[in-house]
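Computed from the coordinates by the stated procedures, all read-outs in this text should not be read as laboratory data. None of these values were measured; they are calculated from a predicted model. Cβ atoms are built from the backbone, for glycine too; each structure is taken alone.
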Structure P
Amino acid sequence: MLIRPMRADDLDQVIRIWNACVNAGEVLYYPLTEDYFRRKFVDGEGCEPENLLVAEVSGQVAGFIHGVAPGTFRLSRPGQAYLTVILVDPARRGQGVGAALLQALIARMKSRGAAALSVSSLNPVNLDWRIPGTPGHDHNNMPGLDNGCAGFGFFGHRGFERRHDEVSMYINLADYSMPEGVAALREKLAREGIQTGPYDARLMADFDGMCDRVGSDYWRDVLRTETAAWLRNEPNADSRMWADGIRPAGPRVILAAVSDGRVVGFTGPVDKQKSGRGWFTGICTDPLFERRGIATVLFNLLMQAFVDEGAAFSTLFTGADNHAQKIYRGAGMRPVRQFSIMTLDLSGKGGNDT
């Protein structure tokens, strides 16, 4: 067995193995095409050719693995590497192919300063997957290791520890209707000085305080990006903000709760993927304003906005023990799959790196 970096002439065999696993129902990924492979593993953020390895046996590809090294993408964490995918030809299983591939990737990640190797949604290489029992409805990122995939036990046997569980939830928007009580709750918030609905970026409301208190630079970045897009599209906006004089694409709607010049909750941006999925980055409430029903109102406004945009369905993932599931279930969402964030310690301070 030879473990080596993947070559261009290996692609047909990699596609064959990937699609054999998909067609057998062992994984929920999209079928692999040459174009999809290039977008995800060649042109994607954090992709380096030497971190896509194949196992060659008797001149044929028997399996492959992909990982992302620390420091190779914008939101990289020091010492944190990610395992994207590992698949073995069904005809070559039980021969140590998977173990050899993993050991080779571990060695490469360690050489790049990795202290941990994780299967997590924080991996910049987001692999789309299909929701079981739906007409091809999808999600744009696996939040961890699918508990129902054929190789789930492999990771535990190789020293990966289960850190956290996520539940993926789904709604067919043809079935959505605004629950009773949401309108009255929104009116109650308004009487308390909390306005909910599409956010007017011209208000320049402060959102840093909320992001500081929830500890999320990711959501801070989202709000900055979307606010800047709105301001660029204002008729009187400074033309120097337009890159090369080209007017940017129209901004997306953010749904927010605003109180006394501060954003105290938000969800969105409201977007629709080509598949018909209503897409958004998440939902957040300032800890100082929790337990008032803000998230319930915003989430249902989001579902209605998706319906108005013509989205067919929506999906999200959340902690398996997150009380916010009550909000999502109240809007008609249902759990469809469970995933685990798995981590292998490479530092030698704990765990097993083999």
Structure Q
Amino acid sequence: MAVRTIGGGGRARSSSRQRPGRTFHYRAYGFAIVADTEMPELTPLRDMRQGPLERIAMRLCEARQAPPEPRRWLNISTYPDGSAWLRSARIDKGYLLRFPEMADFVIAKDGCEIHCVAARDGVSLVTLRHLALDHVLPRALNLRGVEALHATAIAAAAGVCAFLGEAGTGKSTLAASFQLAGIPVVCDDCMALADDGRVLAIPAYPGVRLWDDALKALASGGKRTLPVAQFTAKTRLIEDAHGFAREPRPLIRIYFLRRAPAAERPAISPLKPIEAFPELVAASFPLDIGDRTMLARHFHLLGRVAASVPLRRLIVPDDFAALPAVRAAVLDDLVQN
């Protein structure tokens, strides 16, 4: 892997915003994120005395060298064609996450630091930010004792409701339609959880990732957007930080989405915990499946979620014009016992 130093645009470092020694402070998932580069996707933390917040350091712009090749990989996530998307391994310093042909990240053993240790030539800083925020950070949360689900969620008046489903089922599109209707997004693709006697959803950051057709169908001009990464045509639709849900709130529904091209209207039906539990497990982010202590904690919380949060199957018509009806069906369901 060719090693390089990255600046603001993924080229030679030239911006004072990435000068050595400067740090930027943000809030995400209930943590203070202390980064060595600007991260416009996140909510700025103006005063580090706000909190108390535990910190996660994120280093993306330092000179780097390739880590040693691990003896074995803990887990390999693949694309539909079978090629590797993400490999993870246990190493002396913590955990190595390798995105083939893009970058290597190391997460410290305690999850307190994320470091991009190597990147391929031509990989932009915006791509590294996406990998760090949307793929590495959820796994670092697991090391910090925070469980998470591959889910998108909104903060309705009664509490948080989450949308789970396979890629392409429309989780982000549905959340964006709620956001544009005035109901804040809590997270996109990673919902962190806590348990204080109730299952709580912890806000991530104010944005959702949309394909171009969804963005054009939902958002009029003037909305703030950012590119996601150089390898995808998705765009981030950024929510006004003032309207973003900031504090953990009770999780009151989980909707398991299924797109139905032939459906004319949305349909909601209850799911039993025993039916939903395998889908919750499949949608989680455990980093080291050899860590028995973590797995016990992990499955205990997933069991609490399945047993205490009402679970629903949500059939979504494959039509942007149906989104108002889907929102109405969800909001009506939220006021039911």
Structure R
Amino acid sequence: MNIKTSFLFLSLLIIMCTPSERTKTLIKTSNEIFGVIPDRMPGSENDSLASIHLGRKLYFDNRLSVNDNQSCNTCHNVLNKKAGVDNLSLSPGVFGKLNSRNTPTVLNSGFHIAQFWDGRVKNLEEQIRIPLFSPLQMAIPDEKYLIDKIYSIPEYKDLFEKAFPDKSGKITFGQITASISSFQRTFRTNDRFDDFQRGKYKALTADEIRGLEIFLAIGCANCHKGPMLGGNSFQKMGVKKHYENKEDTGRFKITSAEEDMYVFKVPSLRNVALTAPYFHDGSQSTLDLAVKKMAEIQLGKNLSEQEIESIVTFLNALTDKPREN
């Protein structure tokens, strides 16, 4: 190989291995708008391996429901590459009655500004309490009933003593929620978009990069921002055009404030490709339908099929790598 040929080969190699200025700018912009997922969830610094192990067992235990037929994992399935949901529009409780809202994912939920679609509680510990005692969900009558039930199961005695050695021999409701929360704080995901933001420009395909550019250009990131691409703010459902479902008034049910009418927590888009159906009422069966509807009612835009396809292609890059098909 002569010098000229070697130079041309090297030049071609550099072009193939070096990101364009456009890509460098996109990585910089993405980091400014989103940032990467933090290494640890808030509160995890107090979690021990013993509390996580206990929380894991409790999370998958059907005996946390009044009739022993549902666990936390029933609705928030994290097994077999599932993304912390059951993929139903509305989830049935222990007696078969449907909940009033779509089940949100528990993946990365400890990073969120608040829990539930209406943000009614601030942290995971408080969140766990709601489904346990809800007659539409696990239907536990009260704290004492649950404590006595768990205390009667011999296998839990040693687990609680290891997780809470300073409270040896005693089980409290706070210990139950604390341990399940510690397990949930391990639900931190890692996707190819994170890699892209760290400078691995080949982590995304050209089609995914194009989708990201459209996502930013049309204004999706006005609400879906921060490390979770959402989960850190509240927004009215139907900013530019009214949403069809007028029965669920969102945060208004909690605050009674007029400005909270039809306001919901902006969902995180991390792992969104795995969490169909979409919206608080589970009305949108596919991701492309959800993107189309969001653009219409939130941004006042009628996207082309190509734009929708490009955005959906990008959103697929937000899937936790161990959960990618």
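Given a value of 16.2, 48 for Rg and Dmax of the Cα atoms in Å, for residues 185-272 alone, point me to the structure among P, Q, R it was derived from.
That value comes from structure R.
-6000 is what came out when helix-only ellipticity at 222 nm (-39500 (n - 2.57) for each DSSP H run of 4 or more, over all residues; to 500) was calculated for one structure; which of P, Q, R is it?
On the way: P: -8000; Q: -6000; R: -11500.
Going through each structure in turn, the value belongs to Q.
For the read-out Rg and Dmax of the Cα atoms in Å, a value of 22.6, 83 was computed from one structure; give its label from P, Q, R.
Only structure R yields this read-out.
Taking FRET efficiency 1/(1 + (r/R0)^6) of positions 57 and 81 (r between Cβ atoms, R0 = 25 Å, to 0.05) from the coordinates of each of P, Q, R, which one would give 0.75?
Values: P: 0.45; Q: 0.10; R: 0.75.
Computing FRET efficiency 1/(1 + (r/R0)^6) of positions 57 and 81 (r between Cβ atoms, R0 = 25 Å, to 0.05) on every structure in P, Q, R gives 0.75 only for R.
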